[in-house]
Structure 1
Amino acid sequence: MSRVIEVNELTKRYGGKTAVKDLSFTVRPGHVTGFLGPNGAGKSTTLRLLLGLDAPTGGSVTIGGRPFRDRPRGLRHVGALLDAGDVHGGRRAVAHLYGLARGNRIPRARVDEVLRDVGLADAARRRIGGFSLGMRQRLGIATALLGDPPVLLFDEPLNGLDPEGVLWVRGLFRRLAAEGRTVFVSSHLMSEMENTADQLVVIGRGELIAAESLSDFAARGARLSVAVRTPDGVRLGDVLTAEGAAVEADGDTLTVTGLPAPRIAELALRHRILLNELTTRTSSLEEAFMELTADSVEYPAGESR
């Protein structure tokens, strides 16, 4: 229970704008849970409410059964990276972490340990103002790890990281979850969530769209299609269309929706049409996300304002 995030009918309004509306979901340990939504969906607001940086207008949010702001020495309970740029640029990396460690009664040796873990040991005494965005992200991750907490929250942690850094973060999140921690990651990079997350919480316009496994979400949004390669595409297309299928042609390959592969093979055999390939395709996480959040995009591309 100490590692469970519970959001219950959470609402946050800023003046006349509702950023989060009656939002409820649970994040459990042992998984990497991705937090997805279009721009303006309310993800950052939700994370700020989780950490007590903003007060809810209604509802509640707890971590381990208590509001986070009620916990002394918070870094021992929850580690978070919300904004890698929100650090005093004139301070040295090691001094920044020493100050946080002292305030949370964390041994100084832990500072050196997390700097090594994130690959910043050689830059520990450099001023943060001279760090690249990727280095600031690593420092933010070090800050989140500092108290060795059971719950970790990350908002767009991959921004500015090179490919090696992305692979490192992917492995880090999986390792932390395998240790039984709760790992909650907000990201707009669908490919990374597809490679990293086990569970998803998806919101749009501040409301819940889905809270389920990644595979269930992708399947719910998927429109199965079948790729058919044939030298007689026109005739096969006519046959399949007559059976109620939707057919798109690209050279000698047809993309067919509305009929399963066995039925397509049966019809091709009946009409003596040669098939060179018959492959069932499912949609990616990105395709499912775009389909299921289409009505929640605040400013669709090409929309005049």
Structure 2
Amino acid sequence: MRQLTKRYGEVTAVDDLTVDVRPGVVTGFLGPNGSGKTTTMRMILGLDRPTSGTATISGRPYAGLAAPLREVGALLDAHAVHPRRRAYDHLLWLAQSNDIGRRRIDEVLALVGLGDVARRRPGGFSLGMKQRLGIAAALLGDPPVLLLDEPVNGLDPEGIRWIRTLVRGLAAEGRTVLVSSHLMSEMALTADHLIVVGRGRLIADTGLREFMRSRSPEAVLVRAAAADRLAGLLRAAGASVGTGGGDALTVTGLPSAEIGRVALAHGIALQELTPQWSSLEEAYLDLTRDAVEFAGVPS
């Protein structure tokens, strides 16, 4: 994406967005409601026309792909399926539109766990089953690029874990995987890289670990038999030390290596020395605080 912009009248949904989504990693696409994530995905897929800028897949616009399902698979709306058309037939017409054989339909139905309900109509499917059917459609052409918008919405824990395992496996095969979600705890387990937008503008494009570390000072959990003595020594060395009861200390202001050197110099045996950072949710909320369009008032 290069200088991608989309305006609806006086409203700018996406504002001069320039990012690359790389193969071999799961890229999490994050942002508050109204931040432009879905609009961006729709422009990548040619469903919305940019006001200016470009969105390309392997250097080409979606409209220029001869067999788009073989190039990019997408799930934008799990409900976007005819409720009376059987699951197999839904995939069949998609396959025929891109010259994909029937064998592949059976393969993706088995992959997403819908082989036993292939002849059922999606109107009676649960949300989780519809999500699986949508992912089957996205995988139909065995594409190297995948775009999944909120794929874990409404799923039970088993379904969430299944999608997490699936997308990480697809990225491990060298595919380009872009996943949007509001579920920060899940993104922390799934994503390798993050693109964060707010009010249509890019506010972060970085690795997951780097993002979390950059939003909070490093804290180190320390456990030692002589915790009180070590706390005094660390404070003398310039650290801030909090006590967690017993032999546990929370230390900021000194890196782990320096804490270890202080303990060694004074003959104090360490039982634990674990760097800690804020959760992805805390880091994300801190970064996007000024980009939230719809915010409630605390009670």
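Using distance in nm of label points 7 Å out along Cα→Cβ at positions 114 and 274 for the comparison, can you identify which of 1, 2 gives the largest number? Present the calculation step by step, with values, prior to reporting the outcome.
On the way: 1: 6.5; 2: 4.1.
When distance in nm of label points 7 Å out along Cα→Cβ at positions 114 and 274 is calculated for 1, 2, structure 1 comes out on top.
Compare mean count of other Cβ atoms within 10 Å over residues 74-81 across structures 1, 2 and report the one with the greatest value.
On the way: 1: 21.6; 2: 17.8.
The maximum falls on structure 1.
For the set 1, 2, ranking by mean count of other Cβ atoms within 10 Å over residues 42-49 places 1 highest.
None of the figures in this text is laboratory data; all of them are computed from the coordinates on show. Model, not experiment: these values are computed from the prediction. Cβ atoms are built from the backbone, for glycine too; each structure is taken alone.
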